Structure P
Amino acid sequence: MEKPAEVLRIFEKYTPLVDGEIKSLLSAQDNLLMYDMMSYFFGYLDEDMKPVTGFGGKRFRPGICLLLADFYGSLEKTIEIATSIEIFHNFTLIHDDIEDRDQMRRGRPTVWNKWGINHGINTGDAQLLLVNLEFDRFAKKNPTISSRIHELTNKRYLTIAEGQFMDFHFSELPIHHAEVTEKGSFDLMGSKSGVLVGLPAEVAGLVAGKSDEECKALWDYGYNLGLAYQLSDDLVSIWGSSEKSGKLELADIKEKKKTLPIIHLYEISNAGNKTILENLYNKKQDLTDLETAAVKRLLDDSDTYEYVWAKAQECVSKVCEAIEKLSITLEDKRLLKEINEALIVDIRKAAK
């Protein structure tokens, strides 16, 4: 097995294709600061509006789409729709930053933090419309399949918006509420993280003209990969170091996010610890450093890490089952499984 970083470099082949499309789309618009804000968010401009590289994110979702398209021999036909999905994903991030009041993303000030909430909202709205313009480019090249894919992407995008609503609702509920359950957590993750990987995988099969069975396997592959990655990321957010993860340590606990580790901890806790968690997670303010450390101790003293890691591995098993159903070469299947191992990291072992 290659090192994780080496495996993930497979996506570097596709990043210039996506970035080229986004830059072309932005350059075709009027000369407004709003589009420079988008270029900044995509990582093409620095804080002084000078060209820069290295801040654009991993382009993982379009990378998955284009990698699969490459396997099927339909790479050129798929570039625009993969890019459209990436533009949509980044639109959601601009608005997420406003909704969560996050001041930094990818090591730089967020759009709303740099230019204000009004510009953040409007820039995000405009970027959502660019999703349609990029889709039009795809439709002109693929008229026979465009109607079906347009219907599918809109359906999936609506599910993501529903997931964001669920996220708000979840955060407002007290931790002891009947809806704050493991099932509720998986429903929420599925409607956001699952769909955002499942859709590009599914689309690759549709553009290539694959059967319904193959496209279903692609959806299952991406959906469960998204879930496994989110579960792994939730563990990294609690047990990972900022040096290795790039995240603020224990931020999920401090912000009282009801991720699966916290939900499981509450479900298995005795009455005394349940009361402690209820008092802390029902506060209006973020937790203090001392309160955050107290929750971390409860997590460390439980089986929470092992439990959530096992759930992530259950998702990985479903990913592998879906891969075996695909009509691609054994070598291509091996590569997809290596990508699983590179993405879904056992952070406790990695830290040793």
Structure Q
Amino acid sequence: MSGKPKIFGHLLAEVVRKDLCVGCGACVSVCPVNAIDLEGDKPKLVGQCIACGMCYANCPRAEFDEGEVEERVFGRTRSEEEAELGVHTKLYAVRAKDEGVLARSQNGGAVTALLKQFLAEGGDGVVVTGLEEEGIWVPKPVVASNDEEILEGSGTKYTPSPTLKGVGSAVKEFGKKRIAVVGTPCQMRALRKVESGRFINKEIKDAIDLRIGLFCMETFSYDSLMEYLRNEGVDPAEVDKFEVKNGRFIANKDGGAIFKVKLPKVKELVRPCCHSCGDFASEFADISVGNVGSPDGWSTVVVRTERGAEALRGAERAGGIEIEPVKEGKGGLGLVTRLAKLKKKGAAVASEPSEK
């Protein structure tokens, strides 16, 4: 890549206006003059752009070459057997042993257990998705420094949060030197560009120690989801947990479902940017976690790097988790692979030129 760098104007034209922006906040976190912020989930200039090109160079939806990034991150590209799930070494079913973690976490509580152990081993902060105090189910990035703050951020949110903005905050505002980051596939891709792309942000690169990716088929537009629920007679303020299970989107209150709907019924609420994403299993994380492929109450964990394996071993040695092999077959590894393949197929179709 040569010539002048692409700048914020190119980001608007090639990513934002084409509905490819995922609202991850990478452009905000790397801008050296703090000239970019998010309005809703889209970037806008709030200061004088110096045309450095950092925002475009670190956007996960701009010029992302999977093979090149795999070589930099893993030292090799994926094999044929890894075509759907990406480079990895092991797959496990994992469950937290702490009943308090299980009660407040999604599924097996693997992410929460890994984060708690990360802090116990000397990490000084983790970036998770929490909720705004003044809003109703409005996600926001949170820099957690203790177990209780981690627990407050547990549970899946199905609308977007600018996690990379939280990473920038952890490093620049809170002065964190060793952090773990939990995020969706697009956010893991953004992290890898920030760490090893054309224009590296060394301050952030040096601080990130562990990347935990989440399985993700899609996310919903916040405004659309809230409006839909209200139209269906559901007060979002009464919901204490959302989940996707057995092909249904479920809203829970006090441990029981108060609303269920088949996923095709809420497809129209999916953000446009998700249709062109083919990464289901957070292929560029150190360790990926999801709720499909393992029994109820367990998490499926994909180990991708030695750092990810080390984190899992540490949590097991400390007694925070129990580990079993992921079962073969349609409901185990087969289901994970099938969903990953389905998402790649959908992204390929979305990327095809439309007929005039």
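Any read-out appearing in this document is the output of simple, stated calculations on the displayed coordinates, not a laboratory observation. Worth saying up front: this structure is predicted, and the values here are computed from it rather than measured. Cβ atoms are built from the backbone, for glycine too; each structure is taken alone.
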-23000 is what came out when helix-only ellipticity at 222 nm (-39500 (n - 2.57) for each DSSP H run of 4 or more, over all residues; to 500) was calculated for one structure; which of P, Q is it? P
Check the numbers for percent of Cα pairs over 22 Å apart, for residues 61-164 alone across P, Q and tell me which is largest. Q
One of P, Q was used to compute relative contact order in percent (Cα under 8 Å, 6 or more apart), and the answer was 17. Which one was it? P
Once distance in nm of label points 7 Å out along Cα→Cβ at positions 141 and 261 is calculated for every structure in P, Q, which label goes with the largest value? P
Structure responsible for 15.9, with mean count of other Cβ atoms within 10 Å over residues 21-28 calculated and labels P, Q on offer: P
Distance in nm of label points 7 Å out along Cα→Cβ at positions 197 and 221 - structure with the largest value, from P, Q: Q
Test item: distance in nm of label points 7 Å out along Cα→Cβ at positions 109 and 277 calculated as 2.7, pick one of P, Q: Q
Work out which structure the value 0.94 belongs to, where Rg/Rh (Cα atoms, Kirkwood Rh) was derived from one of P, Q. Q
